[in-house]
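J.: Some structures to go through are shown next.
No lab work stands behind these numbers, since they all come straight from the coordinates. The model shown is predicted, which means the values in this text are computed figures rather than measured ones.
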Structure 1
């Protein structure tokens, strides 16, 4: 049996009455890969994870693991472990009892369970907490207990549903790095659901972006950040996300808010067409001429700042290395490196 699973979803459709939650999902997760399902609430990512786990039936399509069709297999037949957002720990059991529960259910000998529990607890650094009950643990410790319970069975596929969302910001950052390290050391295939794109981009080898029950883009975090496939992805990925302004692309350049701006070669148009111009906050700068804007307010983070500006009634964000000498209400002009321009067809929303 291989230590990590290859997983394929083929044409998965899921309906809830007249509502279609998933519209023909096709996806492959490679062995040993840390793969994130990213999207806003209600986009279908958790439903996809539950279908992988065998907790939801499909209306059409197939789930294939290591070449075997498991579409109708029960959760226990799939060699899958799942970590839920709520942790789902048994309050009356000790930490050791919670971790060892899956092994007890399959009839493993108590001595073997004890050894496996201690090994799993050590991997997530809670070996000193085995006699406590969940109510005596912090949120971070409960989360580690849930992780240990998942890895104790040595599954081929590790499914994580927003596992860090109940932790505070500092702990979330620390646990994120530990989770990635743990997955690497186990060599297990992991599928990770989150609505936090920063989280997805820091842990994932590759990710799928979900929008309204469809996968709109699959790629490495770098690929999706650099070349978002649609306006929706561009407006979702990045902290802060990409600025998007209505514009007109012509042979002369791109006309935005009354200013004619140069754009990267390859975007050249034979005729004029309506587009959305996308520019990352870090690619914008204050310039002597360019797109007219008015400073609204400045967010100062100490080592950097975000300048919030208004362009024709629309909020635009500019990332500056240090607090710029600007005043609220001041009128300025914005420019960008032509290589930093992203253009999308305004009607279809697709990248040009």
Structure 2
């Protein structure tokens, strides 16, 4: 099918760019001597996950058990669940994965959560591997590095049904960097605080073999992040404005775009497209206005979103007519993926395949 025959709105994936992105990051990590464990939550596609493994990934990272279950069903058996598992029902589902001989590592920043996992491990006659989440600046999950985390690890290592295998962090605050030097510094700190904590624990005889870092922007500097053993980027597969805005990628690394049709021209400086918040991510970006920008003209951007309408801001001298089809780059590719059952894999102006979002809606 030609692009001119696609009904809009539609999410387009340039297959050549996607493949290039997958290979480039795999090679970057290979040369750095660091394992690649990409985050599945970006694309939620079994087909892409298998491509990542084919190109050298050691396993996958997921945000939720539902994503892990989709991967396990597809035969992918080395999975990090980078999210705390709380409650009996989730522990039972984790047990089912372990009983299927899936190698599952779980993350936490709390001894109560670790105790639940330890009890499960004891009941299964195994020790569940754990990564301890550390705050490196995002101020989300994780205690502070150094003594606070070290004291937590000491408590958790005393539990019989778990094994602390690594320290992990997510440098998502890197998306707020204003230049590449600031981004490079964020990447350095991301690893340094984990390594410092690792050394502190070693002084007490506790060996932590794995240092696992995340964030697509900081992964670009993985060769400089001495001490890291694993990296978990996700959004590198598609690219988006959040990466373009801080200079961590160029336009030739953007694989995702959204095709929409002009359906109204109600006033000067504004057109309405047939793609709203059910198509685009509602994430904003501190570096540029709106919710998406025209692929071939960044001065044209989506100023507002309602459910089915995109209100597009036009600079002076730019006009579009009813029926014209416009291609936008979204702010955040991960959220866009989860809004759609399938994406269209493109080569030039031709659709070559559907990319199914197999784990769409797996939020539990």
Structure 3
């Protein structure tokens, strides 16, 4: 790597991190304002809100990387163009393709950092943030494990093995202890439906009342269960594509297919993660044509504005295409790659015109 290439790489990486810091601060301010409406629910206070913001920041960082790469490279290359640094570099022997290669090398560094954060840090912290918020608001103890979800409500310990797509529960066990922490009652229900107002309807129930003298067993078709266990509390164990790494998504897609369940949303999330590094490179390519041609006397600010509009418009179109693909169950890889490939074609065409 020569001196000029290293200079471009350092400046673009620096500019991208300044952009992501500003965007992350802005997004966290909006999130903080949104979280204030939940202040005081249970033990959810300011400390928990700031902890929640810190835990969700890696996910936001990962999602903002393409936009930050675009903005950072636009401003850095634009500043170099204004100061005639790009002209000087070309006069020193660095070609337009050499500048592009330096920009792509900076993109490789940004992609590497984004993958580290997105695959190894963000999924864990995002799940922790959801658990923190829900448990603080409901003041209940939650523990996920190989045997379903465990919750504690006063003297009762509740085990939920399955959560259905419609929010109902299946295979529920409720264990109630007495004041001496001895098992007093055991209840098992095949299904449970939330009725509102902290009330669940249990179906196909088997119940055992336990005392020192005897154990009495009974069964009934249905029974109302008064509980402060909120449906939101149970959502933390519903698998969310945004909370999974690429490896976990691949494993979960395989699990769903093996059990003949719908996996389309998870496939879209998987291919979205695959294409995310490509989006960073595409955004960097988009920035180059709008500033490298400064020597021809075209207004830099105008070119930068066009590049920003294209980048922001891409994010909107990408989300629209993803939702269309999800609604109509279209090919996930095609829906994930189509917007990026379209913008890539436009960027390459613009670069060709710059070189000509």
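J.: Which one of 1, 2, 3 has Cα Rg over 2.2 N^0.38 Å, as calculated from the coordinates, equal to 1.18?
T.: Going through each structure in turn, the value belongs to 1.
J.: Quick check: -9500 is what I get for helix-only ellipticity at 222 nm (-39500 (n - 2.57) for each DSSP H run of 4 or more, over all residues; to 500), calculated from one of 1, 2, 3. Which structure matches?
T.: Answer by label: 2.
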